[in-house]
Every structure is written in C-alpha cells, then in structure tokens.
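What follows is calculated from the coordinates using simple rules that are stated; it is not laboratory data. All values reported here derive from a predicted model rather than from experimental measurement. Cβ atoms are built from the backbone, for glycine too; each structure is taken alone.
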Structure P
Amino acid sequence: MRVGFIGTGEIAAAMVRGLAGRGHEIIVSVRNAEKAAHLAHEVPEVHVADNADVVAGTDMVFLCLMADVAQSVLSDLPFRADQSVISVMADVALADLRSYCAPAADIAVTIPLSAIAMGGSMLPVFPASAALEQLFGDSDTILPVASEKALNAHFGGSALSAPLIAMMQTGSKWLAEQTGDPKGAETYVAGVFAAFLREMIETGADFDTLLKGLATEGGLNASLKSHMAHAGAHEALTEGLDALKSRLGL
C-alpha cells in the first residue's frame with residue numbers, strides 16, 4: 001500500500017517505524033524537514049514530499065498535525081474519493097475532518113502511542129476502519145469503539161501514560177538511591193509492571209485480581225498503597241482526567 005503522513009512529529013515517526021520492512025511505500029511530508037530527512041535516512045522505503053504530493057501519491061493518509069493548524073493545512077489538499085484518511089488528532093471532530101478532506105469519505109480517528117513502533121499497542125478507532133486493520137491488524141490490537149464520544153474518552157485514557165510512567169520513574173529513582181544502580185533500578189521497575197500487564201493480557205485477570213494478590217495486611221505493597229490513597233493520589237488523578245473532559249467534549 002502507498003501510505004502518506006501529513007505531519008512528522010513523534011507519533012508519525014513511531015507509526016512509520018512500525019510499518020518499516022512490511023512492503024509499503026511510505027511518503028512523509030516535509031513539514032518538519034529535519035525529522036522527515038531523518039526518517040528517510042532511517043527507513044529505506046520512506047520518501048519525502050510536500051503535503052500536496054503526499055496526498056496525491058498515496059492510497060491512505062495519516063493526519064498527524066496539531067489541531068490548531070489542521071484546517072489551514074488540509075483544506076486545499078487534493079484528497080480523493082477513493083482514499084482512506086486516518087486522523088490521530090485529539091481535538092478535531094469527525095465532522096470537521098469530513099469537510100477538510102472532501103471528497104474522501106473513508107475517514108476515521110485513532111489513538112496511536114509511541115509504542116506502535118514496536119508493535120503490540122492498542123489502537124482504539126472510530127468509526128471502524130478496514131484500512132487501519134489492514135495496516136496494523138497483524139502487529140497491534142485494533143479496538144473499534146461505539147461512538148466519537150467513546151473515542152474521545154479513550155483519548156483521555158491515553159493521557160494516563162505520562163503520569164503513570166512518571167510515577168514508575170519516581171519509584172525507580174528512589175530504588176537507585178538505595179542501590180547506586182540507576183539503570184538496574186529502571187529495568188527492575190519496568191520488568192515488574194510488564195509482568196503484571198502480561199498476566200492481565202494472557203489470563204484475562206482484571207485490576208481487582210492483581211490488587212487482591214498484593215493486599216497482604218501489613219505488607220509493603222498494602223502499606224504504600226494506603227499511604228498514596230491517604231495522600232490523595234487517586235483523587236488527583238481523577239481530577240486531572242476530569243479537567244480534560246471539556247476539551248474532549250465529554
């Protein structure tokens with residue numbers, strides 16, 4: 001498939017890396033010339049072109065722009081009725097995309113994160129997209145959701161990534177202070193959480209099940225969990241997510 005990317009930020013680069021070596025012709029926009037050139041050097045099947053040539057020369061286009069420039073960048077591009085368009089922009093409604101990308105009608109929105117470069121990531125999408133399934137269905141989990149509102153809620157859920165990783169980083173720094181081995185501390189903390197998440201995926205366990213296994217009264221996990229709860233960590237997280245609701249239309 002001929003796949004284009006309008007915008008060459010971190011998420012676009014991760015998606016390109018996830019497609020590398022899989023037989024696709026990839027054209028990225030020159031919007032960020034330095035990043036585009038780096039991708040073309042890194043991934044042999046990548047070519048760089050201006051926005052109009054990206055759209056004109058591809059079967060499927062990913063829109064990876066900041067929302068505030070979407071209309072000005074997209075409205076004059078030569079989209080076609082036979083073209084699939086996938087947006088990864090959190091703040092641009094489907095109705096607006098249909099206007100900006102006319103006459104293209106096969107338009108969907110998904111939520112990739114940087115882990116898509118390695119495969120195994122979750123890709124919520126609305127509406128369901130056969131083109132997205134064709135590109136990433138073999139390497140990642142495509143998760144069609146019921147409505148645009150549900151997709152926007154998943155955008156909010158994806159925002160958990162940075163704060164939870166930051167919490168793991170704080171824990172690994174504490175461990176490193178005790179051991180003198182920062183790299184070993186990061187590897188250990190990441191490995192602990194990877195094992196729990198693998199258990200959930202492979203056995204169907206839920207978060208309650210995992211927590212029950214760590215709930216020994218007086219145990220270290222139970223003690224730290226109680227401290228965090230009393231310090232308001234859960235309320236702060238919920239408040240932060242709620243603060244995103246107006247932006248997400250929830």
Structure Q
Amino acid sequence: MIKLVRIFFWVVVVLTALMQVWQEYQTLQWHRPLQVALYPINVDGTPEVEAYINSLRADDFDIIAAFFSREAIKYQLPLRRPITLYLGPKIHDIPPAPPAVNDHWLNIVRWSLQFRWFAWTHEPAVEVPIDIKLYLLYHDTDRHQHLLHSTALQKGRIGRVNLFAENSQHATNAVIIAHELLHTLSATDKYDLRTGLPMFPQGYAEPYSQPLYPQSMAELMAAKVPKAPQKARMARSLDEVVIGQPTAREIGWSK
C-alpha cells in the first residue's frame with residue numbers, strides 16, 4: 001500500500017511538472033494576448049505614497065501596452081495588442097524580499113517558494129483571468145534616493161517591482177515594469193551585474209551602428225542607453241527603448 005502511495009505521489013508530481021512546462025510553452029506561442037494584473041503596494045505607508053496610488057488609473061499604464069504593440073510589429077507578431085495590463089486593487093501586504101544574488105541556493109529556493117505562495121494568496125480579482133501578476137512596490141521619494149533591484153520569476157509568472165511614487169518618475173517606472181514583465185516570459189538581463197552597463201552586443205539597441213557611440217536607444221533588458229564604452233544612462237521612457245533580437249528570441253517573438 002505504501003509503495004502504491006509513493007508511486008501515485010510521483011506520478012502526480014511528474015504530471016504537474018509536465019503540465020507547467022506545456023503551459024509555459026503555449027504562453028510563448030503567442031496564440032492570444034497575455035493579461036497582466038498590476039497590484040500597487042504602499043511600501044513606506046506614508047500619506048504621500050497613498051495619495052499617489054489613489055491617483056493611479058488604468059490608462060496610466062497604456063504606454064506599456066502601446067510599447068509592446070509597437071515592438072511586436074517589427075517581429076510580425078500576429079497580435080495587434082500582445083499584452084494588456086489591468087490595474088488591480090491595492091494590496092496591504094508586502095511580498096518577501098529576494099535574497100542576495102550570491103546567497104546560498106537554498107535561500108533562493110526558499111524565497112522563490114515564499115513569493116509564489118504570497119502571489120497565490122494575494123491575487124484580488126480583476127476583469128479577466130490573469131496570466132502574469134506584478135506587485136508594484138511604490139516608495140516615498142523623500143525617504144529613498146535609490147531603490148533596490150526589482151525581480152521577477154518565470155515560474156509562476158510573478159514580479160516584485162520597486163518604483164518611485166512620483167509623477168515625474170512615471171515614464172521611468174514604465175521602463176522598469178516592462179523590463180520585469182519580460183523576465184516572467186523568460187527574457188534574461190542584458191547588462192553586467194557588476195557594473196550595470198549594457199552587455200555588447202546583446203544589450204545594445206544598435207549594436208552595428210557606426211560609430212558605435214553614443215547610442216540613442218536602450219535595449220529593454222539592459223534598460224540603459226550606452227553613451228561610451230564605460231558610460232550609460234537609464235532610459236527616460238519607453239520612447240527610448242526597443243526589444244532587441246536576442247530578447248525577442250527568448251520570449252518567442254523571433255526564431
């Protein structure tokens with residue numbers, strides 16, 4: 001009897017894993033638009049951040065959907081609007097913070113499971129069934145000059161996005177949200193983790209331009225515009241950003 005229970009357990013585990021792999025494969029076939037829920041969170045608990053979150057409207061994020069539509073045309077994706085974003089209700093709990101990149105792998109696995117549990121227990125309904133959940137952690141600009149790196153998981157298709165609660169940062173916030181969104185779809189970072197500089201050539205929007213510097217655009221998964229071999233600046237808006245060929249291959253837009 002115990003042997004049968006063990007066999008049944010492992011059959012369920014294998015079938016669940018295969019189903020998840022199949023679902024991930026189907027997602028990147030782009031047979032239909034993907035629905036993304038955005039859940040704002042007041043990290044600092046200040047009235048200023050609360051007022052900013054209360055002022056947010058669904059159409060504030062249309063620039064992100066429009067960006068993906070614009071880039072999809074370049075890769076002849078058969079969807080006019082591949083990604084639609086929905087602004088969900090505020091969430092009062094904060095998702096677990098990720099461990100350091102060089103932390104022990106067990107701590108990374110533990111955090112991944114904790115984050116996925118958080119997402120499973122914090123998914124207020126929006127208008128449609130959701131494919132991707134992004135938790136937007138808004139910070140008070142009077143308390144923070146710099147924010148920690150955001151992070152996202154392909155498994156579970158969830159993201160933890162650090163943003164400034166400031167109208168002047170709205171365009172830059174959109175770049176960060178789009179960047180983390182693609183992480184949930186298998187896109188990898190295209191910048192050097194030590195220096196923060198875009199990697200050549202995959203992190204360059206125009207890797208074959210002559211002269212190479214200064215560049216005028218940023219590749220989304222690098223998010224910075226290279227100005228010189230050791231100098232780059234953050235993209236100010238999605239108008240300065242493109243999805244390069246390596247990233248397009250990773251998310252299923254190109255072969």
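For distance in nm of label points 7 Å out along Cα→Cβ at positions 130 and 146, which of the structures P, Q scores highest?
Q
Suppose FRET efficiency 1/(1 + (r/R0)^6) of positions 162 and 218 (r between Cβ atoms, R0 = 35 Å, to 0.05) works out to 1.00; of P, Q, which structure was it derived from?
Answer for the origin of the read-out: Q.
Of structures P, Q, which gives -0.26, -1.02, -1.45 when log10 I(q)/I(0) by the Debye sum over Cα atoms at q = 0.07, 0.14, 0.17 Å⁻¹ is computed from the coordinates?
The value was obtained from structure Q.
Name the one structure among P, Q that helix-only ellipticity at 222 nm (-39500 (n - 2.57) for each DSSP H run of 4 or more, over all residues; to 500) of -15000 was derived from.
This figure was derived from P.
Given a value of 13 for relative contact order in percent (Cα under 8 Å, 6 or more apart), calculated from one of P, Q, which structure does it belong to?
P
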